[in-house]
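Below you'll find a set of structures to go through.
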Structure P
Amino acid sequence: MPENITIHDITILHDLLQVNLVHLLFQLDAAFHIPHLTFDELTSHEKNVFKPFIGNNSLIINNFNPIKLELISHELKFGNKFCLQDLMAFELAAENKSVLLTHVKLVQQEAQARGITVQSISWLIYELYLRDSINKIYACQCLNQLRQINKGISEINWPS
């Protein structure tokens with residue numbers, strides 16, 4: 001399990017809420033980083049679910065200082081195909097040497113081109129399974145439920 005994981009967008013957080021895995025996620029030996037703009041997209045109720053995990057190196061809401069934010073924003077001015085949220089996630093993942101969690105294929109490709117390791121919610125569910133936090137049946141149920149919402153959820157190659 002990597003030491004640091006960066007959450008790209010609110011979709012990942014919504015997926016975790018949808019399949020009731022939030023509490024298990026933070027039992028993993030990893031610090032989850034998220035840009036403050038992404039966290040700000042959550043409703044008050046959703047934020048309350050995540051609040052117990054903030055501040056104990058489980059969930060880290062990263063604020064960018066004005067200089068760094070200006071540098072990231074500068075990249076947007078040159079016809080970049082990515083939004084501020086994408087660029088912040090790239091920066092955060094690179095800065096923390098973390099795995100980037102995202103469903104977005106274009107973001108996955110760009111992150112890999114930047115030398116960032118990329119994974120999806122399927123990988124996270126598999127990691128929970130490997131650590132006996134969930135069983136295979138529940139992992140499959142989670143994936144099936146998420147596939148009804150997001151057709152891009154990848155399969156897991158289960159060991160024999």
Structure Q
Amino acid sequence: MNQNLGISIFPLVIIGIVVILAVFNWEKTWSGVKKGISMFISILPTFLTVLVLVSVFLYLVPESMIKNYLGQSSGWQGLLLGSAIGSVALIPAFVAAPLASVILKEGASILSVSAFITTLMMVGVITLPVEFRYLGKRAALWRNFLSLVGAIIVALLMGVTYARLP
């Protein structure tokens with residue numbers, strides 16, 4: 001399927017669903033649409049800021065560097081670097097997915113990118129102080145350690161799936 005076709009069909013599907021829901025209950029549908037627009041407006045500044053930062057990063061970091069450190073030939077180094085970056089980064093998921101797509105196109109390996117995305121979502125070095133307060137130090141460290149191990153296993157499985165292990 002053409003990628004542009006999917007992008008153009010998605011809004012039509014959403015509009016169709018909203019119309020169908022409006023037929024059944026206009027008040028609830030309109031309330032949901034207003035709430036959705038409000039949520040979108042509230043995340044827009046964060047989204048745009050992160051988008052600009054990611055764009056600047058991709059502009060400053062040459063494609064050859066991405067291939068060298070995160071590409072097919074990077075092996076275990078790429079896996080560990082992707083895991084380390086994902087563990088310390090604090091990027092929303094709605095920015096991480098397009099970023100992953102871009103760095104894949106720039107030459108990063110599936111292994112490195114899956115390690116980055118998985119640790120980004122599961123491991124939280126930056127959020128450890130908050131976790132210490134709510135979970136306790138021992139539980140927070142165990143949670144992050146097990147999440148890191150799980151993320152590396154997921155990345156290795158992705159590498160096997162795409163036959164690109166280090």
helix-only ellipticity at 222 nm (-39500 (n - 2.57) for each DSSP H run of 4 or more, over all residues; to 500) was computed and gave -14000; which structure, P, Q, did it come from?
P
Which one of P, Q has distance in nm of label points 7 Å out along Cα→Cβ at positions 15 and 143, as calculated from the coordinates, equal to 4.3?
Q
Where does the value 26 come from, among P, Q, when relative contact order in percent (Cα under 8 Å, 6 or more apart) is the thing being computed?
P
Using mean projected area of the Cα convex hull in nm² as the calculated read-out, with 12.9 as its value, let me know the right label among P, Q.
Q
For the read-out mean count of other Cβ atoms within 10 Å over residues 63-70, a value of 11.5 was computed from one structure; give its label from P, Q.
P
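Here, each number is a calculation from the coordinates, and none is a lab measurement. Everything numeric in this text was worked out from a predicted model, so none of it was measured. Cβ atoms are built from the backbone, for glycine too; each structure is taken alone.
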